[in-house]
1. Compare distance in nm of label points 7 Å out along Cα→Cβ at positions 7 and 71 across structures P, Q and report the one with the greatest value.
2. For helix-only ellipticity at 222 nm (-39500 (n - 2.57) for each DSSP H run of 4 or more, over all residues; to 500), the calculated result is -2500, so let me know which of P, Q that is.
3. Taking mean count of other Cβ atoms within 10 Å over residues 15-22 as the quantity of interest, name the structure among P, Q where it is greatest.
4. Between P, Q, which one scores greatest on mean count of other Cβ atoms within 10 Å over residues 55-62?
5. Here distance in nm of label points 7 Å out along Cα→Cβ at positions 87 and 135 has been calculated and equals 3.5, so which of P, Q was it run on?
6. Using relative contact order in percent (Cα under 8 Å, 6 or more apart), single out the structure from P, Q with the greatest value.
7. One of P, Q was used to compute Cα extents along the principal axes in Å, for residues 79-118 alone, and the result was 42, 14, 11. Which label is that?
8. Taking distance in nm of label points 7 Å out along Cα→Cβ at positions 23 and 127 from the coordinates of each of P, Q, which one would give 0.9?
Structure P
Amino acid sequence: MTFRTAGAEDCGLILYFIKELAVYEKMLDEVVATEDTIREWIFEKRKAEVFFICEDGKDVGFAVFFHNYSTFVGRSGIYLEDLYIKPEYRGKGYGKAALKHLAGIAVERGCGRLEWCCLDWNRPSIDFYLSLGAKPMDDWTIYRVAGNTLKKLSE
């Protein structure tokens, strides 16, 4: 198993993995990303980073992450937006290796945190994260404004 940093030529593959994850999370109808928006926001505007998890040179998963900032810690952290391993490659330690790789990036960059969200129904992932020593943030609720509501709020 190895890791490969995504390049602009990988926009189609990134979109493929996004859709695979969306199917798993029962949210495919919410995917509006395109290869063009991925190219613009990840590779031109550099608002996120992507790496692939590879087995024998074949891309079997991906991780999408970006920097956030903690006022309390006084430094950036890394937020893991997506981590996905194809079902047939799960159980081989690739998810743990990907999180270790990302934790290494965070430490190397001097980040204070590594954070992510998980759907409440996704018990296998929750158990996996807990086994790594991750702590759920039970006192916090994520709020979101998107689409027309976002536009209306901005007016």
Structure Q
Amino acid sequence: MATTTCAHGTLSKLVMVRLHPGTDVIEGITDACREHGIRSGAITTCIGSLQRASFLVVKPMDNRLGGGYSDPVALPGPVELVSSQGTVGMDESGAFFIHLHGVLSDGSGRSHGGHLIAGRCPVLITCEVLISGFDGMAAVHRYDPEVEMKVLCPERSRA
């Protein structure tokens, strides 16, 4: 039986960020969230160019769910970050957790995509990001025994 976990809140702020050459996309978004006090939110726009990219993809696995994440896939650059979106949350210790998926295009225009890996996606020329901050709800990165991994779980904000 499928279920959902929900929380509601309000849009509190919008922050537009330009990430400069050499800045890792996820680390740059984390820094911007920290600077602007966004502990819960959505990355609604993220486009630009990358020196290279690494990401995870869902693949079939012999487990209870029938699938899981691959080993990292490395895409040599330069790479166009055609589209990406994600969520901003915190882990149970209070550290930022940015969950970002992206569609990437290699030098031949072939598309690739998946879950971007922090520390492995440096900006080539520029990356433009729009972050929507939330009030009244939180996204907490915690272990879910149903899927046997950590996932972002929405809940009422503790603040």
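1. P
2. Q
3. Checked P, Q; max of mean count of other Cβ atoms within 10 Å over residues 15-22 sits with P.
4. Checked P, Q; max of mean count of other Cβ atoms within 10 Å over residues 55-62 sits with P.
5. Structure P accounts for this read-out.
6. Max of relative contact order in percent (Cα under 8 Å, 6 or more apart): Q.
7. Q
8. The read-out comes from structure Q.
Laboratory data are not the source of any read-out in this text; all were calculated from the coordinates shown. None of these values were measured; they are calculated from a predicted model. Cβ atoms are built from the backbone, for glycine too; each structure is taken alone.
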